[in-house]
Each structure stands twice: as C-alpha cells, then as structure tokens.
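Each reported figure results from applying straightforward, stated rules to the coordinates on display, with no laboratory input. Because the structure is a prediction, the values reported are computed rather than measured. Cβ atoms are built from the backbone, for glycine too; each structure is taken alone.
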Structure P
C-alpha cells in the first residue's frame, strides 16, 4: 500500500532515509518525554522517532495516510490523531511538556509556527522542515530583508537555529524550491517584560509598512508627538532587534499623551 500525495494538502513526501533520520535526531530530548509529529505521511521519519526513549504521537489529516500508518505501525495506532493540527486544542491532548517535529506542509507552515507560539508554555522544543525561504525568515537576524514578523515573534520566545538545507530531489513529488530545517528551543525565561498583545500588535503593524520609519508605520497606535520624535522612531522595523522591539513596546505602553 502506498499513499498518493495530495496537492490540496501541500503534501511532498520525504523519501530520503538519512534526512528523515537527521531531522528526528535534531531533537535534543531535553525537558520532555513526549513528541508530536505533524504530517507523518507514510512514516519515513516516524520510524526513527519510534526508536527513541520518548513517546511518539502523530497528527495526520489525510485519511489515506492514517490507514497506512495504522497498518504499518501497529503499536502507534492508539497515538495517531486523525485531525487538523491547526484546529486542535493541544492542551486537551497534552498536559505535560512535549516537543513538535515534522516535514511541514508549505501551505500551512507559518500557521504552525504561530500555533506553537500560542502553546509555548507546553512546547519547549520545535524542529522540522519548511520551505527554505520561510526557514530563513524564522531564523534571520535584524538588518536583513528576510527579517520580519515571524523572525521577531519566534525569537522573542525561542532560540532559533537554521540546521541544514534540503534539495527538492529527496521528495515525492519534488517541490519547486529548496527546503530548510530549523530547530527552536524555548528560552529559559520566555515571559515578555511588556504587554504581550501590544507587543504582537506593534511588531505586526511595524512590518505592515516595513519601508517606512516607525514614526509613520505606527501612526495608527495614536502615539504622542514627543514619543514619535525619539531616536527609535526614526528607524525602519527591519533594523530593530527583538529586544529593541520590546523596548519600543514598553515606550508605547508608557506613552503619556
């Protein structure tokens, strides 16, 4: 039995055993004993996860893949979650710390990152494969055109490392672009020193008009004239580090009109 890759699900099945093993081995196994694999497909990475000391769960929306996994990995069957990961309430399934790993579908990969950020209290580690451009954006530092919303929000809570690049030829069907594998390890102190909702709003608003100086792009936040004239507001968002975005949020939080 084989599973047909479905375009509407963004499926590109990894067929390279070494790369599957490398991604499985990218997990540090520190601070958790449970792992959730997103989109296992035909289980090329799953079998390497099942060799580990931790307990592996998988979540798969494709019913054909679910049937294949049930037939191939009998011991895994009770831990196969046949659902849409993006719609899951993760705290209902996992009460203890767990890591996430996967060969993520390109069409939902950024949404997966935002979901991980939402449940960061439960997820100390996150490792997997993205479209290379997205992987680079998540790991990028300030001063680059690739640096943006994903970079700042991910790096506010996690240490992000770009691990290696993967060519299209190791997939079936091959995508049209390279892929990249990253690892995100939650910071020891991952609570923000500023209001979280405001921080997210400031970052998203600033990069919404990334070519403008912050005094212009953040106009909608109704800042005082005196605050808009401070040095930080003469910069463009791509030149601010994560800590500077926190400082910026703090200034806005304490702005007196």
Structure Q
C-alpha cells in the first residue's frame, strides 16, 4: 500500500462523542477530511448541528448529529439505534465526551466525584462495550479514547483543583491497555490520545488579558510554548484511526507540546 493510502478513511464510519466542539470537533473534522462519514454526539444539539453542517458542506461526507448523554445507558442505546438506522457499520469510535469539576481537594464533594467518573469512565465503558460488540460482529474496528496528560501526574491546588479528573483519566489509560489485549482477537484495536493544553472553549480564558498570569504559568510548563490547535490534533487522530497505525494497539499517544518531558 502506498504511504498516502495508509492514511485514507474513505468509506469508513466514525462515531465521535463530544464531537460538537473542542478536541472532539478537531478530531471529527480530521477524520472527515480523510474521507470518513461522521456521527457526532453530545448533550447539546445546537453545536452538534452546526459542526455537522460545517463538515458535510466542506468535505462532502455524511455527517449525522445525535444528542446523547454518555453517562445514561438509555441515551446510549437510543443513539446507537439511530446510528444503525443510518449506517451499516461503525468502523471507528472516538470516546471524547468528558467532564471536570473544580473544588478544593479537602472539600471536594463526593457527588461531583461520582459525576466525573460516571461520564469519564463509566460512560466510556458502557458505550465501548456496546460498540465493540458491533465491531466484533462486523469483523473488526478501531477505538480511540481521549485521555489527558493529567492522567500521568499530580497537579497543584492553585492551577488545577480538580482531583477527580486526573484519576478518571488515569483509569482511561489502563482501560485502553486492558481492552487492547482483550479485544485483539476480534481485530479491534484500542489506543488513546493524551492531549495537553489545546485552544478549545475550555481553555479560551487563558488568552484573555486579565488572565495573563495564568497564561504565562501555562506557557512555562510547555517547552514548545504554545497551545495546541486543530492541526496538531487532527493529524494524530487520523494516524490512529487509519491503517497507518495498523500494528499499534494499547498505546497512549501523548500530544502535549513537550509538557510531560519537562
């Protein structure tokens, strides 16, 4: 196979949770640009519909927005029913939907801890198990989980008072490796991307003048001294979703501007 053909996703169908904005949107655009039809989900339809229209108009692929709260099994089942009515296969699953919550560690509310794990871990597991059964029946597939650099490290209270988030993403790393081993007999690959700081709605505040101190502190942790943007994410996602990474499974691919190396 020629090098450029290894990265093509023509005729594939990709399901991306959290695909209406941020990193999920970056990935959806990248997979569509490589030729895949796109299904994007989240809890809010407005941004999903706008992103789906943008993808369909620019790349000429099918783009289907479906509302889904991945922490609720009924939502997942209803979403997958709509998927099955519109697409014969699910070739790629990207588990991007996630949540975080900030509060002082010694006062962190247990209900918020449970919410973070319900979305970031339990929801990923529920959807992955159901989609993996679909992939098994169709002869294979490709799963990409979105982890975080915070899965590998502690974070100080001032800059990141979100104790549950790091722990939930560490769970995703091990889930990725465990499923890679368990699903390999079904020709299902499972990898993860661990992003650092990207230019998303969640991080937009740090570039405002009133948050210059926070911006400078963030830049000081990143050797490349910049936030990641769409081009830094979509290429990595296409690599993992395509035959270019066909011998890779169980890997956590860090994409952080050098943050973890420092």
* Structure fact -> Calculated from one of P, Q, helix-only ellipticity at 222 nm (-39500 (n - 2.57) for each DSSP H run of 4 or more, over all residues; to 500) reads -9000, and the structure in question is P
* For which of P, Q does mean count of other Cβ atoms within 10 Å over residues 43-50, calculated from the coordinates, equal 15.6? -> Q
* Structure fact -> Taking distance in nm of label points 7 Å out along Cα→Cβ at positions 51 and 219 for each of P, Q, the highest value is that of structure P
* Asked: Taking relative contact order in percent (Cα under 8 Å, 6 or more apart) from the coordinates of each of P, Q, which one would give 17?
  -> P
* Structure fact -> Calculated from one of P, Q, log10 I(q)/I(0) by the Debye sum over Cα atoms at q = 0.16, 0.17, 0.23 Å⁻¹, for residues 147-210 alone reads -0.65, -0.71, -0.99, and the structure in question is Q
